[in-house]
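For reference, the structures are reproduced in the following blocks.
Values quoted throughout were computed directly from the atomic coordinates according to the rules given, and no laboratory measurement underlies them. Please read all numbers here as calculations on a predicted model, not as lab measurements. Cβ atoms are built from the backbone, for glycine too; each structure is taken alone.
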Structure 1
């Protein structure tokens, strides 16, 4: 078998296994951060990683593209909150939302990442909550609270300020 059925129920697990196997097989050719990022920072087929050093991020981006390429994957649809990092990524490898931007004058857009909104120009996560008409009782309130998809746990933290979550991440 050399291919996998697109959309199969097992697809997320298969992708995860194949990416990890690629990191294991070819990771020694690259910086250890590249193989660690594949093992720890992928959610199905999306990489979400935060870094402080732009030069290190540019190098990691190149290593990840090459490492995944060695395993037969084309890692593309890149985006970043740094215009300098975006400039280092070829236009055809960038996400459609930033591929055609003039990085010298255009504002970075807001993207969706793992179900929440990422305002790239100010680098904060926000939530967009659409309140449906629900009865104002226990069941209705719980239904609204449960409808908020928050895989990183920003919205449901007890004291977001004490945990260094920007207050902008809680309003949207």
Structure 2
């Protein structure tokens, strides 16, 4: 990794705040709002993701972003790469023909969906979100893309919370995270 990339990673890491006991006792919440507020830090995230994908997956055809924070990074990254962006939304937010999937959370169930005609079979996609914690939502997004026949190249996240073992739920889909806690 170059000195410039190391400096960008340092800026990203320093732009993440921690809030103990939020949203409940025992959780150490990682807040990316300062990163979004700082144009240099936000640009560093996009630069690092762009460099990574251009080197490792130049065949990427779509960035697929998860509701809602994947929407913050995904369109900027897709624009840099000259490719499309497709949102995965929470249930009931998309018009037209949709494909959905239900998945389990630690304390219940949820459902996400995508417009069926936005991803073509065998299309090379990268799925993007802000944080990989327990892995439920990102794993569901992978399952949703598989239902559409997409070729998932990798999942990208800004932050990976390693102690929560979310990577295990991705069922061998590669993960690239900028920072790990």
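Can you say which of 1, 2 returns 3.4 when distance in nm of label points 7 Å out along Cα→Cβ at positions 3 and 131 is computed? It was calculated from structure 2. Using the calculated result 16.7 for Kirkwood radius over Cα pairs in Å, pick out the matching structure from 1, 2. The structure behind it is 2. With mean count of other Cβ atoms within 10 Å over residues 59-66 computed over the structures 1, 2, the top value is the one for 2, the highest of the group.
Determine which structure produced the value 33, 11, 9 for semi-axes √(5λ) of the Cα gyration tensor in Å, for residues 91-138 alone, calculated from the coordinates; the candidates are 1, 2.
Only one of 1, 2 returns 33, 11, 9 for semi-axes √(5λ) of the Cα gyration tensor in Å, for residues 91-138 alone, namely 1.
Here relative contact order in percent (Cα under 8 Å, 6 or more apart) has been calculated and equals 16, so which of 1, 2 was it run on?
Details: 1: 12; 2: 16.
The structure behind it is 2.
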